[in-house]
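Novice: Take a look at these structures.
Please treat every number below as a calculation from the coordinates, not as lab data. Everything numeric here is computed off the predicted structure, so don't read it as measured data. Cβ atoms are built from the backbone, for glycine too; each structure is taken alone.
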Structure P
Amino acid sequence: MKKSNKILDEIREGISPEMKLQMELSVAIANKVYDILEKKGMSQKDFARLIGKTETEVSRWLSGTHNMTIATISKISCALKEDIIKVL
């Protein structure tokens, strides 16, 4: 059985539904990029070089805590030639 952390539980309860959704989407986007990089056999360093960014910036993006802009998501999608998000 998973142990509960009372402090973290209290923090989670205080987060708005919008913020929870934003966090979930940020993590989902980061995970999608990780999956694509793995599928293509690319490291974060290779990816950073491909898109002309520093490894530090890419690491921040892929942490799942960075609020990426549509421009950034578009740049990543074009560079990797894969959809990162799909709006139906």
Structure Q
Amino acid sequence: MSIPSHARSNFQTLLRAAGDGNLALMECLDAVTGIPRYVICAVGRDNDDYVFTPFGHLVDGNPYDAYLPPDPEDPDDFVRPDRQ
């Protein structure tokens, strides 16, 4: 699987913001569930105002339980616990 260009571009923006010291962690509410989320944001300026661009939220609980990694044996699939 290939990472889409918009995701690569957003990741490069996130790296630049981190390198410049322009990241913030904000508490926000999930727009669908209303659950509090801790959101990683790039910080910019618009004249005298700060602009926060959200990139994603930190995972509640164990992040290793939240995601399935790519399958090294099959680049078009993911490692799934039910297949081990």
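Novice: To which of P, Q does the computed value 4.2 (distance in nm of label points 7 Å out along Cα→Cβ at positions 46 and 62) belong?
Specialist: Corresponding structure: Q.
Novice: On relative contact order in percent (Cα under 8 Å, 6 or more apart), which of the structures labelled P, Q is highest?
Specialist: Top value of relative contact order in percent (Cα under 8 Å, 6 or more apart) goes to structure P.
Novice: Out of P, Q, choose the structure whose coordinates give log10 I(q)/I(0) by the Debye sum over Cα atoms at q = 0.15 Å⁻¹ equal to -0.78 when calculated.
Specialist: Matching structure: Q.
Novice: helix-only ellipticity at 222 nm (-39500 (n - 2.57) for each DSSP H run of 4 or more, over all residues; to 500) was computed and gave -20500; which structure, P, Q, did it come from?
Specialist: Clearly, the read-out refers to P.
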